[in-house]
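Have a look at these structures, which come just after this line.
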Structure P
């Protein structure tokens, strides 16, 4: 028999997971390994869009230099959707990015699913999985929840 949380508990959990998702993105933009380390489960694994799997240690080493605001000039998060199933949560969203390479801007979108588990009262990301999104499936701008330009957070209207 599963115990369903009451609406107030669910609302608090969703707010907490939204904040963790925002922190996850901010940690990426700022290359903040220390803060990011605190939200990862000890058994964390990352699966990239091309199928590369990284364990927690390799992922955090890469995290330290992954975002360069001179290359990734625009980043937004949109289309956030969170599902809570008792002690498991799926945090899904899409990121739009503009990368400046070879004198030109290249725009793309990547959807992600971050899987969180509740452990000792806290939520920890145990898996992050990325999927490239074809332009015909890009979610609209109306779902944007955060924007960064050259690594600086911008107001969202």
Structure Q
């Protein structure tokens, strides 16, 4: 086949360091989500939806063919961190060191989009740590509580 084609969808989740609520301001949060989507697009991974609440972000994207997951996440965090510090003077802002990402089948895209769009309602019932544990269980990912939170 002379052409390379790919349809890999990823649901990425990452938190602020120590889950500090840096993103309480709704306007700032929306601007950040837009910025993260733009960064992902520049990295060749077309964003579908970005969302989250005051202490974490969810991004659903069609993953690019020319970048690794680790490089993608590293650049998303690095560039968005700089953007927050330069444009909003949040000097002590940091993202957590790790992340979680999950494959999404084309048949589940709408469900995941709705899930990300409804983060505010979802987090009236569940905090980030419980949400991530639920996602990890659902995707059959093993983890060690000693190393998952920073």
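Things to note:
- Identity of the structure behind -7500 (criterion: helix-only ellipticity at 222 nm (-39500 (n - 2.57) for each DSSP H run of 4 or more, over all residues; to 500), calculated), options P, Q: P
- At a computed 5.5 (mean projected area of the Cα convex hull in nm², for residues 46-117 alone), which of P, Q: Q
- Structure responsible for 23.0, with mean count of other Cβ atoms within 10 Å over residues 54-61 calculated and labels P, Q on offer: Q
- Origin of the derived value 31 (relative contact order in percent (Cα under 8 Å, 6 or more apart); candidates P, Q): Q
- Identity of the structure behind 140 (criterion: volume of the Cα convex hull per residue in Å³, calculated), options P, Q: P
- Identity of the structure behind 3.3 (criterion: distance in nm of label points 7 Å out along Cα→Cβ at positions 30 and 142, calculated), options P, Q: P
- Ranking P, Q by distance in nm of label points 7 Å out along Cα→Cβ at positions 14 and 78, the structure that comes out highest: P
- Which of P, Q yields 18.5 [mean count of other Cβ atoms within 10 Å over residues 38-45, calculated]: Q
Computed from the coordinates by the stated procedures, all read-outs in this text should not be read as laboratory data. Nothing here was measured: the structure is a model prediction, and the numbers come from that model. Cβ atoms are built from the backbone, for glycine too; each structure is taken alone.
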